[in-house]
1. Computing percent of Cα pairs over 17 Å apart, for residues 5-52 alone gives 38 for which of I, II, III?
2. Thinking only about mean count of other Cβ atoms within 10 Å over residues 165-172, which of I, II, III has the largest value?
3. If you work out relative contact order in percent (Cα under 8 Å, 6 or more apart) for I, II, III, which one comes out largest?
4. Determine which structure produced the value 16.8 for mean count of other Cβ atoms within 10 Å over residues 61-68, calculated from the coordinates; the candidates are I, II, III.
Structure I
Amino acid sequence: MSVKGFLGFIADIRGFHGADKRKMIDRAIARLELWRILKCPIEALPTGLKRKVAIAQAILHDPAVLLLDEPTDGLNADQKHKIRMLIKSLNDEMTIIVASRTPEELTSICSRALVIAEGRLVADTSMPELQRSSRHYQAVTLAADTPLDLLALAVLPGVAGIEEDRETPGTVTVLAMPGQTIYPHINALITHRHWKINALNLDPGRVDDVIHHMSQEASN
């Protein structure tokens, strides 16, 4: 079945006919940018385009709630980005529930997080609040070609500890005490010591770690 034929079939099932049917199909095609593949057999499409066709048929009848199960699973980085942006663009028109085993990549598009472990709901909170509960919230990761003075980093105000990346020599993560902002102090130390830094990143909080901890507690 071609993409256009499939969308027409779904429109028929949803009870659309005539002008309304054409309107709903055309809108779904435009939203998912499917013009160039309308005549293509669905089975011949790559995974990313199949996913877009699946979403097109799911929103064709303008639902109030859209449930997506692992929408970025099996996609490459560029395809994942496009699907995330698509989900974000639909969020103003409908409630979107995304089930995912990799929530880290959804932090930029989801406003609310429900964590299920051992068949129980163990958390219902905002995504920013979930990030703030991470021990890496407001942590700073530095990467340099030469070893850094860890003691100088450790005694800075608000620093809770330092983690060295064993797989990437020269990379360390400086943890912040709850409620403390350490980025300015680290930046000032780098300037004062004239350190040559390859990367300097502020951590928004690692949702995967938080959920893993919640899951472990639920299983005990």
Structure II
Amino acid sequence: MAANILVVEDEPAIQALISTNLKRAGHIVLMAVDAESALQQVKQTLPDLILLDWMLPGMSGIELACRLRAEERTRLVPIIILTARSDEHDKLLGLETGADDYITKPFSPRELVARIKAVLRRRTPQITEDVAEIGGLRLDPATHCVTVGDQPVKIGPTEFRLLHFLLTHTERVHSRTQLLDQVWGDHVFVEERTVDVHIRRLRAALEASGRDTLIQTVRGTGYRLSAALTATD
């Protein structure tokens, strides 16, 4: 699946190289030339991943990474640092800021795309095309099909995105606000109870197969998807 990737890089030639290869890989590319414009981009649209150059004019990439990790809204956004610094000390410093990976310049475009794919699979599996399955409930992002055994399950597009997120983050409890941010997008302003409506629709679609019990309500907190049938409502 396409990911929204923010590239924070002030060198035009490297910008063009990265942008061309990421678009060729099917991603949507946003560009920023310094930390200030990057923060403006993030304020408007939360990216799925940030490629961040260490040496930026003004606020450095390391300072920006620390700021992003300190804020609730951006603390979980995957960050890959790009830098010409190859010393082990520098690499450790980059990773200690909370970066998910560290790539030294010059780099192979093919390696860059592969490293991005690996980080996305690890940190945001709901935007990959990997099949997700639990308890016989199977979701295939590539074909947009949901099945239980050999039987297809018909669900709407919002329920599909909701189920995909839950299937790729099983056993974890998610608040309504977290689900709104991850499934609807943090730029969409809808009531938290909207989540409840779509959870009910999803459960109704799964009821005939008996898989509706996989989606559990955790009172006072939110929802989780678990193979352990211990729903609290």
Structure III
Amino acid sequence: MYTLHITNKNYSSWSLRPWVLMRMLDIPFREKLHPLPAGSAFDAFRTFSPSGRVPCLEDGGRAVWDSLAIVEYLAERHAGVWPADDGARAFARSAAAEMHSGFSALRNDCSMSCGVRVRPGEPSAALKQDIARLGELWNEGIARFGGPFLAGSAFTAVDAFYAPVAFRAQTYGLTFEGAASAYPALLLGLAPMRQWYADALAETWREEGHDAEVAAAGLVEADFRAAAQGNG
């Protein structure tokens, strides 16, 4: 059985991607959660991840690190990771790669923190551009392939790559036009996403850098997380 190494569910958008994909496709795995270490030292993670980062998938004696690499590894072994239709698959791969390498303003200005609600300040021009591009891309996928997911009727890897954006939309009140307006709620309503959210709220670990990024984004109006008890 696979082992998927992840870190704090409240913060880790990268960990969420393969986790939710494997849950949605009923691919069995053991979850091993490693709380974020204090500061920026990730040497302890090198015991299982060559990069010292998560997510990392263990398959026997083999380590596969980086969320996109994990998805492609799973696609070679399991049906349904990418759409069967050539056109939908090309779109899905392109959109997932765009998320993987782009949207830097969204990442920087709207750091993932599932358990809080923020009234954001005036968005930067770059963030506005990222939000507009998200809406454009989502509307294109839903229109071309019939929805409700980005590449058709089934949840695939491209939806896993945008699952963290659904949590960001919830945290920061991000809105979109057209069919894209309903897409974050669709993702948030999926059973694995609800489980991830419940687990995130139950965590007592805090990471000062992430929380500082959230506070810098605007006024934190609510924090639904369990009481903090340090990083353990």
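1. Value 38 for percent of Cα pairs over 17 Å apart, for residues 5-52 alone corresponds to III out of I, II, III.
2. III
3. Values: I: 17; II: 13; III: 25.
Greatest value across I, II, III: structure III.
4. Values: I: 12.8; II: 20.4; III: 16.8.
Value 16.8 for mean count of other Cβ atoms within 10 Å over residues 61-68 corresponds to III out of I, II, III.
FYI, it's all coordinate maths here, none of it is from the lab. These numbers were taken from a predicted model, which means no experiment stands behind them. Cβ atoms are built from the backbone, for glycine too; each structure is taken alone.
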